[in-house]
Structure I
Amino acid sequence: MDNYHIIIGYGKWAKKIITFLKKKNFFSKIYIKTRYKYFEYGKNENISKNKFIKIRKEIRSIHICTPVNSHFYYLNKYINLKKIIVEKPFLKNLSQLKKIQNIHSNKNLLLVNYTYLFNPILNKLKKKININSNDKIIINFTKKNNFYKKKYDCINDWLDHPLSIILFIFKNFTKFKIVKKEFFNKKGFYEKLVINYLYKKLTVQININCSTANKKNILVISNSKKTIYDLNSNSIFLEKKKFFFSNKNSFDMLYSTLKNNKKLSFQNFKFHRGIMKEKNKILKKIVNDQ
């Protein structure tokens, strides 16, 4: 049986995924849906809607890489496919989530791509955590000169990453405290946010865009020693010395999960709902305090 896959969207992130998939040869054919056309990756000719209707019957899996505003539409349209990946943020609101949950079959695999939860180093971090310690964990998601058209769009776009990491490790959220929030409007909005969570003696801090460097890492400070879990390089450093590296990256693990139809602890509607509700609380607090 032919193994056909479709990717909805053709932006920067979608192109990264397509490049990865072509190297791995996971699928016999990859189709792409842009805003105005369909085509098969590697071929220049467009596919008409009528022809694609026939092709669609052979498609077994989908990856939705469009902005969140269209996720609900495409999930509705392709919900009957056996295997679905959708990028985070999952959906715009809890009402949409409830509707998708009602029509989704438990026999099908629906994966929300909280990208860094698929990173092999996350399980190593999870085993290390001790909430009775006086350790501090700093989750950094920063990108210099990262401007957005609308205020709060940066926070809304990035917050799922650290929140998903916290919920994955600790299973719940404690009360949060907003330590810092700054907004700069210069050819678009540049936003800085620092949030603290306290788990018994352990402090977990989220930093979004609070740096002049590009960082996607988790810093664990324990007994004055620093361990860095670098999410970009799939590496762990102790006092700047690398002591672990994984040849597998997040894309490897995501598509391995899809291929093997594997059920994961963080891929359920309770988990997705928890992130959406927590993000709503944070955004509401930020807006109300302005």
Structure II
Amino acid sequence: MGTESSELMLRDKRIGTDTAGNICLNDLWSIVDEPANKRPNDWNRGKRSKALQAALEDRITENSRNSGKSDAIPTYYVSGRGRASKTFAHPVLALDYAEYLDPRIGVEVREVFLRYRTDDISLANDILDRIAEQVQEDEFRLRNREEISLRNTELATQGAKAGCRNVDYAELHNSGYRGLYGGLDAGDIHRLKKLTKSQKILDHMNAAEGAANVFRVTQAKIAMQQRRPKTPREAFAIAHEAGEKTRKAMEEIGGVMPEDMQPADSIKEAKKRLETNLPLLGKK
């Protein structure tokens, strides 16, 4: 860990930095008259700061791997003991701490950092951009998962009107899967995606694959409402046709076929990630 080195000036007060460019959070704290409930340690205990640190460290590790460097630079540490101790943090984290102290201080610190180390501001923005992209993907996945559960229930209702009973419902859904996945049924897809017994196909679809299945099931339901099949076999044919037409549209657009899409992590993980990432974007 570096010792104190160069300095920044904010509101005519010195903001210490170490030799690695980390910022002294105690100096930022003193600028706003040292509020008792907003010490660096108070900020560091929060979910937002933990999530931001994790995202920053992942990005630094990625950059180091790409550049061939292996030096581990601490992003947050405490130097010294007792009242003489000082907390230092990477500029990206220091900026977040400044905004935590006072949004106005955050604006001023950002301006100072832009002059001091532009690359760190770019890194902060890049991290937030990546988080925003992940939030968009996770939110889309959750909406798709909820939508397809609802549409599957509606499709089953239409199947019942056509005389579907018991195992017919599994065949109704498999007919749709075969149409969309080029002949693969639920079991085939499960094996192809290398999911475990406890993992459900719908819980591991990425946003694009989930959207294709929502469209497939919705169109099958609408077609059954309009054509009113009289037998389970007729219902299966409609479900298969809806899958085939969805697949054809994907082929014409030039997209990746659903069977070739990599499985996503669990929908539960997506929910947890949203709980962590939404606050970083000021959305929760």
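Only the coordinates and a few stated rules stand behind these numbers; no lab work does. It should be emphasised that the depicted structure is a prediction, and the values quoted were computed from it without experimental measurement. Cβ atoms are built from the backbone, for glycine too; each structure is taken alone.
Points worth noting:
- helix-only ellipticity at 222 nm (-39500 (n - 2.57) for each DSSP H run of 4 or more, over all residues; to 500) derived as -9500 - corresponding label from I, II: I
- Each of the structures I, II was assessed by FRET efficiency 1/(1 + (r/R0)^6) of positions 179 and 275 (r between Cβ atoms, R0 = 25 Å, to 0.05); the largest value belongs to I.
- Read-out distance in nm of label points 7 Å out along Cα→Cβ at positions 227 and 243, computed value 1.5, structure in I, II: II
- Read-out mean count of other Cβ atoms within 10 Å over residues 211-218, computed value 16.2, structure in I, II: I
- Structure (I, II) behind the derived value 17.5 of mean count of other Cβ atoms within 10 Å over residues 83-90: II
- The maximum of distance in nm of label points 7 Å out along Cα→Cβ at positions 147 and 251 over structures I, II, that is, the highest value, falls on I.
- Origin of the derived value 21.0 (mean count of other Cβ atoms within 10 Å over residues 19-26; candidates I, II): II
- Volume of the Cα convex hull per residue in Å³ from the coordinates reads 148; which among I, II: I
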